[in-house]
Structure I
Amino acid sequence: MTSTHSTSDTTTGGSATPTRVGSPGELIRAVPYLLGFHPDPGSLVLVGLRAGRVIVSARVDLPDLAPATVGQVLVALRRGEADSYLGIVYTTPDAATTGAATGSLPHADLITALAALAGEHGPALADALLVAGGRFWSYLCDDPACCPPQGRLVDPSTGAVEAQAVWAGIAPLPDRAALAATLDPVPAQVGPGLLAAAERDATDARTSTGGSARFARAAVRALYAAARTLAATADAGPSDAGLSDEVLSDEVVARLGVALEVIGVRDAVWLAQDAGRLDGDQLWRQLAQRLPGEYAAAPLFLAGWTAWRAGDGALANIAAERAVTVDPAYSAAQLLQTVLQEGIDPRRTPRLHR
């Protein structure tokens, strides 16, 4: 993100019965599964709890961390009905051991600020942990009997969150960059010639008598058909590029990309996706990866909105940022960024309708 504030990724629980965590070590092991990736050193993770169960989590970049960003995340925890939260700072082993040896853990001033912000914006700070090199320290405990200066080892045993994820076939990615790579452009990008031909055909269809409405209906049907084709093959597993094994032809990608440039067409599939009448996740990703320039803005936005509805704030952030990068005036992506920055809970947000 090119803005001056830190990127904040908020993940909401999708289960009606959120997972219970029994110890700090179990929570630390659960974090990559909650976020979908392993947090890098230089990350702050906030985990909201209600009656000891994880209901929402968020990751924030530590460099240039703005109090307003943390305040927004704490408001999101409160909106998610968390009654307490834990702050987890990730750093390098050298920084952690040096700080522990001198009695001053790195980023201790941040924890003090978090406690103050919690009283103003959100639930109570139950504990604050520093994690590095498979060990963790508590910022709030100075009893060497339970919080030794050398830190405590993160218990490698499998907990409830991990067991559920394994059962569902979910594995966290190595880092946020690996998640972002699932939306990276692929070599088979559509060339300008095909896009120009698709634009001419679309213009001819829309300017004929009654053509605009017919074009929109045909375009929506084509998008539905492509989405069904890709969704049907997604169970076979993604390819190395993060795409469904079924790859649309360049000509089809060009036509669908041009169709999504029409706001009415984009809105029709957006509403259908939001209402659960359309499973377009694979389609939005493939179009986002293969369409060049401003043509990628609509599928990036749709991929981001789909991710936000699923509680995946990190992927939603990445998609929205890229949509605004390729088309700074794309208002739908700007709306999604506002939704993410405000920490609006997708579980409590009514579905869209005309």
Structure II
Amino acid sequence: MGQPHGIGIVGLGVISRAYLDVLASHPDARIVAVADLDAARAEAVAAETGARALTVEQLLADPEVETVLNLTIPAAHAEIALGAISHGKDVFGEKPLAATLAEARTVMDAAASAGRQVGSAPDTVLGTGTQTARAAVDAGLIGRPTSALATFVSPGHELWHPAPDFYYRNGGGPLLDMGPYYVSSLVQILGPVVSVIGAASRTRDTRIIASGPRAGEEIPVEVATHVTGVLEHRDGALSTLTVSFDGVRTAAHPIEIHGEAGTILVPDPNIFDGDVRLLRVGETEWTTLEPSAGYVEGSRGAGLLDFAAGDRRASGEIAYHALEIMEGVLRAAESGCRVQIASAPERPTPVPLTHDWR
């Protein structure tokens, strides 16, 4: 058995907790170094995990680090990824792959030139929810897929996040923040997208932080806060995507997949599991499908472990495609024209039902 894969983590904010909990106890991974703009936070995590607290530059250059886990804000994703690649590291980052498609292209090109690998969240779509739905569609349970509806509505992250500024800057907004879960799930189930149309709006130019030490502070809004797009998949299905920070909540199912012979209800793609339900033509009651594929009781970090093991189902290519789709929807909303999607990755290999991924 080989040595545990050496992981270096850059960025130790809210999302890092889930990764730390999974990686700290996994026999095939070892957190060897951590870095954060808040040195005290890095020292605390280092003491907890047995890793070394380093500066970002020290971590990127450290010979024990094989893969850099990039948990910084979207505006820093490309900078950290490029730094990791330049030091001969693979990189796995939080979503989106980069703040802009141009930055993402630079990252992917640099990795290809250096012979390095890029992976990216969301890895939630590798859980039993999306993967069981994919298996059901692939098995023909709804016949030929014709359309999908994907819906996310909330009043905005400023209600719970103590520092939500980046959600309302370029690289944020409901589409680039929450959209990756829904777009990645749709691509997993229905395949790549060839064109998009879209519309977008912003209801107000400022938001008020509701919790934490900055409660009551006003922050600017630079991005669209309600976006609707129609995605044309290569195999002909049409997906309608709505993501919003301008509502309260929705009674709509997170994702519905419609086919000529039935409908599949897909659980929230921001979690790993959840019930997958099927209704076929002529039936009157929904059937809950037993999990048949995916990482059982998954948690963030599953995609990184999958990546480190060489499977790379949460790949940079899929993340790039998702970002091109999302940026294309925003371009279409601005121009009023259909936007063609140039990237055309193959669907990742499905995840077999896996109980012992931890």
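Coordinate-derived values only; no laboratory data. Everything numeric here is computed off the predicted structure, so don't read it as measured data. Cβ atoms are built from the backbone, for glycine too; each structure is taken alone.
Structure above, values below:
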quantity: Structure responsible for -9500, with helix-only ellipticity at 222 nm (-39500 (n - 2.57) for each DSSP H run of 4 or more, over all residues; to 500) calculated and labels I, II on offer; calculated: II
quantity: Identity of the structure behind 30, 59, 11, 0 (criterion: P(r) over Cα pairs in 20 Å bins from 0, in percent, calculated), options I, II; calculated: II
quantity: If distance in nm of label points 7 Å out along Cα→Cβ at positions 53 and 293 is computed and equals 5.1, the structure in I, II; calculated: I
